[in-house]
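Chemist: Read through the structures below before going on.
Every read-out reported here was derived from the displayed coordinates using simple, explicitly stated rules and does not represent laboratory data. Fair warning: this is a prediction, and the values are worked out from it, not measured in the lab. Cβ atoms are built from the backbone, for glycine too; each structure is taken alone.
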Structure 1
Amino acid sequence: MEIGVALPSTVRETPGDALVEWAVEADRGGFSSVAALGRLVYDNYDGVVALSAAAAVTERVKLVTAILLSPLHGNAALLAKQAASLDRLSGGRLVLGLAAGARPDDFNASGVPMKGRGRVLEQQIAEAKAIWAGERRGFAGGIGPAPVSPGGPPIMLGGHSPKAVERAARLADAWISGSGGVEMFAGGAAAYRAAGGRGRLVALTYFSLGAHADELADRYLNDYYGFAPPYAQMVLRGSAIGPARLRETLTRLEEAGCDEVLLAPCSSGLDQLKELREFIGE
């Protein structure tokens, strides 16, 4: 099982230089990926922008949007161009994780209707693939740049509803679970395989280490998921807080068939990444 890390791009007041340091240290530390979570109405960095910064200071790690809420982006052609640009600039390291989204405030702030967002997501994928294939769109030809890999970067889809799982099985190269713990991953992975999905299985799990691990996780997760307190508590219960729970979580995810876990921090302190690297290296 591969182990990647999420940048602290959704931790409030994370300095830009700290974000860059996380990317550099993750690249040096042998992690498989650096990821950026997606959300609009919150004090966080845009995921594509954060990964662009990471691309400039890394050489090896995959760059994963986990997850980009594509229905909020009304211009599918522009979104396809941004993704291809990041893929090209990084030497083909982008994994484009997409989802339909579930927070009404994100849609209200965007002036985009929530109804029909799954259909919009499918249309955007089809549009992006046509653009990445070089389809002519105007006098100057197609919309460049061309992605490094023919057909475009790998697409990873999230979601646990039956429609979301079926969509991932039909259209994606990978499926990613939400942050509700090992049981959520196992149930979703089984549904994805039952729907015919043959792509990679990815899990998103929060972690917190060090003397104040419980305090950091409690404060961050109850803030980030404050719009849904019961879900915040479920995420907290399913998070890898402290070395014992982290070891158990990684073991159980691997046993459940997880191909890659993305460990998301509850603090932007670089000590979290250093402790995680030491733990993984044991």
Structure 2
Amino acid sequence: MTADVLTSRHGAQPGRPARYGPVAVEVVDGVATVTVDSPPVNAMGTAVLGGLGDAAAALAGDEGVRAVVLTGTGAKAFMAGADIEEFESVLAAPGGMAAHAAWAGGVLAAWADLPQPLIAAVQASAVGGGLEIALAADLVVADPSARFGLPEVKLGLIPGGGGTQRLPRRVGTARALRMMLLGTVVRADEALATGLVDEVTEPGEALAVAQALATRIAAMPRVAVQALKRCVDPDLAADLGAAVAEERRIFLEVAASADFAEGIAAFTEKRAPVFSHR
């Protein structure tokens, strides 16, 4: 195993993870593990959102990172929603809510738009904003103790970080609307049955399982992996003809890659391919 430390403007040192406030990023063999550590519930306050935004920007431009795992610390929450104490000052400021929503929404969009496959390792409950960022992931791996929900309606609000759009894409419109209208929080096994979660692990194993999946993905040729993520885009799905045309365009890009040439050569020579991720 080799460790590559992401360059950080926040003083990362060789052999240590890069830090963006309460957000740490460590890269090993092409897999970046991003850990939010802001006790007691990893609430998405200014520090956490800022750290997540900076981390996403760094990861997006790093070709050495071929898969990303996002997790939190503690047994209470993967990530919680807004920091209520900070939220009170947001509400009090003229235009504060609009500015905050735009900023927070931009951070979540940056995670959804990462070129690398993103796996959420949900070690504890993901409710409100925590579920919204988990929904931005391509795969969701959960501890059996985790709970999932978008209960904002109970506060007289609705999700504002993409939850009303991404949850229906995961579980279907009727089921998602019922969950949100009732403010329902579901168990991990229920989330698995509806497709909200891709895998429920043994207790305490969510991060290890997510990292194992990410390692398998990172071993695949980077150009083809990222092309697959671009093709499987809900925004393309509305127009099948346009989506197939875009798939063909991306297919031709990938066909010109060095790794495709290596894959064909390895197949012909009956040997294991050695991908350069180019």
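Chemist: Among the shown structures 1, 2, from which was the value 14 of relative contact order in percent (Cα under 8 Å, 6 or more apart) calculated?
Modeler: Details: 1: 19; 2: 14.
The read-out comes from structure 2.
Chemist: Oh, and also: Work out distance in nm of label points 7 Å out along Cα→Cβ at positions 126 and 150 for each of structures 1, 2, then name the structure with the largest result. Kindly include the intermediate steps, with their values, before the conclusion.
Modeler: Working: 1: 2.4; 2: 1.3.
Result for distance in nm of label points 7 Å out along Cα→Cβ at positions 126 and 150 over 1, 2: largest is 1.
Chemist: Another question about this same structure. As an exercise: volume of the Cα convex hull per residue in Å³, calculated from one structure in 1, 2, equals 121. Which structure is it?
Modeler: On the way: 1: 121; 2: 150.
Structure 1 accounts for this read-out.
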